[in-house]
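Nothing in this text is a laboratory measurement; each read-out follows from the coordinates by a stated rule. All figures in this text were calculated on a predicted structure; none of them were measured in a lab. Cβ atoms are built from the backbone, for glycine too; each structure is taken alone.
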Structure P
């Protein structure tokens, strides 16, 4: 629920003390506004932030209760009628204030339309939405949020402060088949589980399959976007981002702090080392080294891409 606060309530925060404030500490803030939506309006009780790129596009006066920005951006906007908080990382500070005063996390509650097996264990402060199904022997941690129409299948383990969007499938069998004597495909039974660590976010319409024999593992603080497919036996280490429409095939290993970009496809059994970044639409067919940047289809490192770009240009120039 939104909360009205005075700017002086931020004065004990480390980001406030290390930054620079210009204005009236007694100003009350009770809403948030996008910087573009604020142009030319009287929003003296609103909070916003801006980067230098967007600041250059402002073509009308700003009248904001608190505008968070960097020193270089302040130089562009200092004549506007705002209280200013000048910090090194405006977006991060904006995020911290939103979390403190404008959090929309639902309070702990289980909707009556949900279906939860009697053997499942649900931690305190967890919200379970409408038509959620939680099967036998699942363990859901404290202060979680599982939104409407999501299905959590048997033996799944979910840590604390995990947020799962609507229409997700967690722990269903994976896409693993073998031909029988008649050359017809038959499913390989998936007897494994899904394990999700603390502080993971999984957005809407995402599928995470259980392992064949072991576990599909989602590490601490991993963030998974909408419309992502995580296949059986995938292991994703902490603090990685898996972004919309990504497809991660079976038994892939993704190291910590990796960034899997929108519409990336990762071939089965690939090892993506820590700190790897893929470009949009990359098709990853071989292992990466630590901190690689992979682009293209098939994906190659940025260094290789630049070399081949030179070769291609020379060939084209010869025509």
Structure Q
């Protein structure tokens, strides 16, 4: 040991830190580290609080404005009335036609998206070569990045003329074209989430099925799909929730005629379309016509929240955990 090192060691034993020795107090380091951790935790907590407070603020606005609406209109009349004419005299405030239009378009979108999305997921998970999957999956997910207003005009200017060639009685604005294009839009949601769920199924289950003589199709449909059923069903529910909450496609292509008809070739109006169309109109702030926007919005919020709760319960009930 050099004389300088002996001197530093002696100084440390006496509790004196020599200048320029490079010695750093461990307690000070721990205090600084804890201070940094507390600062980072506070920043992250602040961002989380912003998200929570934003959600709470949205819900409060909906509840307050909807409560003002229901001081003038009975909840029973609103939920079970079959005529929706808040902007005309005599006024009617039955939300069922809007709810029916939303469910009709969402059901049509599900008919398009669910089988195509599940078939795509099976192909990507069980049939596609890794190189093909690396190209096809991102290409499929590009559909989710197309602006919905583009989908709306695609439905109006391309799909609707095709439907009118097949069924001449089809209205220019109709539920079928909106449902078809909306189904195309949510295919990536079904495909991606279902493929992720199927990829999580252990390889040992597949190998066991192959050992019993099953074909690739039988392994995919009778082993992998049942094993990933919770994730697949959850993707279905989330996709339908996305379809119910879509705005621009139905605003452009579905029309503005509230109707209880189940004919998809006729014009319909959905809850989201009504909110968008009325918001751009001349409804005076504070009027009952203005408050209908929030009443319908509250109904839409309740429907989508119910769908999400069902999705969570399905995941909890049927989820398979593999090691």
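Structure notes:
- With FRET efficiency 1/(1 + (r/R0)^6) of positions 104 and 224 (r between Cβ atoms, R0 = 35 Å, to 0.05) derived as 0.95, matching label from P, Q: P
- Structures P, Q were shown, and P(r) over Cα pairs in 10 Å bins from 0, in percent at 6, 21, 22, 23, 18, 7, 2, 0 was computed from P.
- Entry that produces 3.7 once distance in nm of label points 7 Å out along Cα→Cβ at positions 72 and 168 is calculated, selected from P, Q: P
- Looking at mean count of other Cβ atoms within 10 Å over residues 264-271 for structures P, Q, the greatest value goes to Q.
- Relative contact order in percent (Cα under 8 Å, 6 or more apart) - highest-scoring structure of P, Q: Q
- Origin of the derived value -4000 (helix-only ellipticity at 222 nm (-39500 (n - 2.57) for each DSSP H run of 4 or more, over all residues; to 500); candidates P, Q): P
- Answer label among P, Q for the case where P(r) over Cα pairs in 10 Å bins from 0, in percent, for residues 176-287 alone, calculated from the coordinates, equals 16, 48, 27, 8, 1: P
- For the structures shown (P, Q), FRET efficiency 1/(1 + (r/R0)^6) of positions 88 and 152 (r between Cβ atoms, R0 = 30 Å, to 0.05) is largest in Q.
- When distance in nm of label points 7 Å out along Cα→Cβ at positions 96 and 144 is calculated for each of structures P, Q, structure Q comes out greatest.
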